[in-house]
1. Computing mean count of other Cβ atoms within 10 Å over residues 127-134 for each of P, Q, which one ends up highest?
2. Quick check on the output: 22.9 is mean count of other Cβ atoms within 10 Å over residues 55-62, derived from one of P, Q. Which one produced it?
3. Suppose helix-only ellipticity at 222 nm (-39500 (n - 2.57) for each DSSP H run of 4 or more, over all residues; to 500) works out to -4500; of P, Q, which structure was it derived from?
4. Supply the structure label, taken from P, Q, corresponding to percent of Cα pairs over 15 Å apart, for residues 87-166 alone with the calculated value 62.
5. Can you spot which of P, Q the value 0.50 was calculated from, given it is FRET efficiency 1/(1 + (r/R0)^6) of positions 135 and 159 (r between Cβ atoms, R0 = 30 Å, to 0.05)?
6. Taking FRET efficiency 1/(1 + (r/R0)^6) of positions 103 and 119 (r between Cβ atoms, R0 = 35 Å, to 0.05) from the coordinates of each of P, Q, which one would give 0.35?
7. Rank structures P, Q by distance in nm of label points 7 Å out along Cα→Cβ at positions 23 and 47 and report only the one at the top, that is, the highest.
8. Out of P, Q, which has the highest value for relative contact order in percent (Cα under 8 Å, 6 or more apart)?
Structure P
Amino acid sequence: MNVRDADRKTRLADAAIEVVGTGGVRALTHRAVDTRAGLPQGTCSYHFPSRAALLTAALTRIAALDLADAAAGSPAGSRGGDLGGDLGVLLAAWAGPQATRTRARFMLMLDPQARAELGDSADTLAGGFVRRATELFGSEDRARLAIALVDGLLLDELTRGALTGEQRAARLAAIREILTVGQ
């Protein structure tokens with residue numbers, strides 16, 4: 001694949017994320033993605049001929065971006081060794097500037113038709129997060145707990161509204177306490 005095709009595929013995947021994150025899974029059509037990406041009609045169908053391929057591209061892109069954020073410790077790339085602080089930065093970004101991407105991830109993972117079309121790729125991508133979190137937390141059980149906490153907090157903030165700095169600080173203190181019990 002040449003660079004131009006790779007760039008177009010990334011642009012189309014980003015547009016698909018925007019479509020799903022703002023309009024839901026049912027809004028995802030090849031035409032809607034072409035329009036959102038500002039590309040000629042038919043471009044999305046050429047690169048992703050099936051809906052399953054388009055869904056997989058969107059979820060794969062979400063996973064790559066989220067893993068890059070997590071690996072960096074924050075969207076800005078700072079890594080201070082403060083897990084609670086790093087989680088706080090990630091939560092603020094994923095519920096703030098990256099909220100559309102987060103909503104798209106939840107929608108793709110929860111929509112039964114999308115899950116059926118994604119097949120094993122959704123579980124494979126989720127497994128990447130579990131492996132990364134297991135490295136950080138030392139056990140798969142603690143990793144899954146941390147992921148569940150983060151997902152729950154994100155879902156709460158996306159559905160109820162943004163937190164104040166004080167509310168987020170209180171949540172992070174609780175997360176630190178939960179994740180350090182028994183260490």
Structure Q
Amino acid sequence: MAPAGMGEGYWEQCVILLLDCDDSGSLGVLLNRLAETDLDDVLPQWRDQVCPPQVLFEGGPISPNGAVCVAKLAHPAEEPPGWRRVCGDLGLLHLDTPVEIIAQTYSDLRIFAGYAGWDAGQLESELVRGDWHRVPCRDEDVFGADPEGLWRRVLRRQGGELAWFSTWVEDPQMN
């Protein structure tokens with residue numbers, strides 16, 4: 001997640017779910033940014049399948065015309081077709097999956113336009129430099145109904161100095 005004071009810009013106060021990290025690089029999706037495009041305009045058949053808010057999220061600046069679906073299994077013992085495990089019962093769902101099987105197979109879904117990506121070693125270097133905080137993720141971070149307050153909530157539960165930053169204001173004179 002972005003540290004307090006990252007400054008204005010694309011990554012300000014963003015929370016990213018890492019979906020894949022290997023020798024070739026890393027990729028993830030922003031959990032707390034709504035897309036400007038309406039989900040009904042691009043994937044209307046999925047609107048009733050995603051959890052509230054039933055909107056399209058902006059996953060990141062790479063391939064913004066593509067979509068990534070993160071899904072939580074309703075029955076973790078099963079691995080349905082079109083789904084790839086990321087961690088635990090959380091995974092990626094192929095959007096060609098028939099929507100008729102979605103309701104009984106997945107408890108939560110969220111769709112993202114685009115994704116965030118890093119070249120090999122880039123994210124690791126940024127973490128060492130302090131450009132990001134690495135924190136554990138909870139299901140409610142991924143599928144919660146209030147994405148706008150997510151950055152502060154995640155910081156607050158970390159404790160210590162990170163929790164203190166949850167009260168960060170953009171203008172220090174407002175303290």
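Bear in mind that the values in this text are calculations on the coordinates, not laboratory data. Fair warning: this is a prediction, and the values are worked out from it, not measured in the lab. Cβ atoms are built from the backbone, for glycine too; each structure is taken alone.
1. Working: P: 15.2; Q: 11.4.
Largest value of mean count of other Cβ atoms within 10 Å over residues 127-134: P.
2. Answer for the origin of the read-out: P.
3. Working: P: -25500; Q: -4500.
Going through each structure in turn, the value belongs to Q.
4. Values: P: 62; Q: 71.
It must be structure P, since only it matches.
5. Label of the originating structure: P.
6. Computed on structure Q.
7. Q
8. Q
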